[in-house]
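The structures considered in this document are given below.
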Structure I
Amino acid sequence: MPLLLLNLDNTLLDRAGSFRAWGEWFLAEIGAPPADIDWLVSLDADGLTDRWDLADAIRDRYALRIPAIDLVDELRDGVVAYTRLDPLVACALRIADDAGWMPVVVTNGTVQYQEAKIRNTGLDRYVADWVISEEAGVSKPNPRIFALAAQRARMPLRGGWVVGDSPESDIGGAAAVGLPSVWLHRGRSWSDARFAPTRTVDSLIAAVSVVLGG
């Protein structure tokens, strides 16, 4: 039973869509122009912007008196609350499992929020296990986090695949550990000359199809 090592945000769960949905609600709550959602999404940078920096920018732009710590909590909890599991993703994971693959989540982030998304959406019913960088003490693209996932699953890394949307963390991590990879392009073009994905697709269903056919 080979390993299927899967990224969480914007691979298994639509983190970008969840943030946008929360952002639209939040802007309405504070009476900000709806068009500001594009500014907010851009500033968030797919979650790469530090939450404290994002909170400070929001407070400054709208002259909010909300304490920074409360806004940081809202930024984190809000995304979790708006996160849903796409039935097509659940179906793809079931197909992979039925075909003899072992789906394991490998994600960077904090245990509190990444695990909340996994459990609250019901994703935990479709994966064998998960490894979160905060708990692991190492982050993607470091090969050790993939090795830890294999160790936790009691399966060898050899023969496995990595699927994710991040060029650096997922595809770079796969290259570092010597595994084939599938990149979810999300409308982007590949531009990193150091390494490249084995295949490029536009959805998790397509990614699973590649792995099962590979």
Structure II
Amino acid sequence: MARIREHNRELIIQVASELFADKGFAATKIIDIANRAGIPKANIFYYFKNKKSLYLSVLETVIELLLQASSPFQENNDPVIALKEYIQAKIAISQSHPHASKVFAVEMILGAPHLPKEIADKMTEQTQQSSRHIQSWIDRGLIKQINPHHLLFTIWASTQTYADFNWQILKVTGKKKMDKKDYEQAADFIVELVLKGCDVRSSMAEANYPHWKWI
């Protein structure tokens, strides 16, 4: 029974993310979600108090993944490994949750009108923590003098575009759908762009040249 409930809840969130991405919060109706999911409208209210509650659940699915994606900054002392794993995680979110990513992007564009303050604060604090890790690598001479915030902004834009602007990418490439190899190539390219563009060095360089600094 618990497995059925979890399945139904995930189905509702998935369908809702598609409709919220296509129509926006205001234009999406609960009955439309129920019809596409193939379940009675009353079933949705069994799992979610109202439309806003369901919308927040859609946002939280991708926000949780975005927060988890930053873990390489805390778990790795080597900027080469941390940045590579971070970029790969961000691309993976665009691949696995494209609709929820679009919903999140629109929410940000509109000034986060529905996002609870505690979640917004948590995301801001984690971004600041990631920025501090990047700054520590800069101070140690492992990355050239850059603005950590702008590096993160650039990574966000380049990775999330594969979900938020998927239609445009498919139109340009002539594909009907991106496959696993496409996402892997995208991640590899962004990793190379960041590592070479910011002259990122492994912590092994610090061990070999402890007094080396960017000039």
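Derivation of every value follows stated rules applied to the coordinates shown; laboratory data play no part. No experiment lies behind these values; they were computed from the predicted model shown. Cβ atoms are built from the backbone, for glycine too; each structure is taken alone.
So here's what we get for this one:
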quantity: Ranking I, II by FRET efficiency 1/(1 + (r/R0)^6) of positions 113 and 137 (r between Cβ atoms, R0 = 30 Å, to 0.05), the structure that comes out highest; calculated: I
quantity: Top of I, II by Cα Rg over 2.2 N^0.38 Å, largest first; calculated: II
quantity: Test item: helix-only ellipticity at 222 nm (-39500 (n - 2.57) for each DSSP H run of 4 or more, over all residues; to 500) calculated as -14500, pick one of I, II; calculated: I
quantity: Which entry (I, II) yields the derived value 2.3 for distance in nm of label points 7 Å out along Cα→Cβ at positions 89 and 121; calculated: II
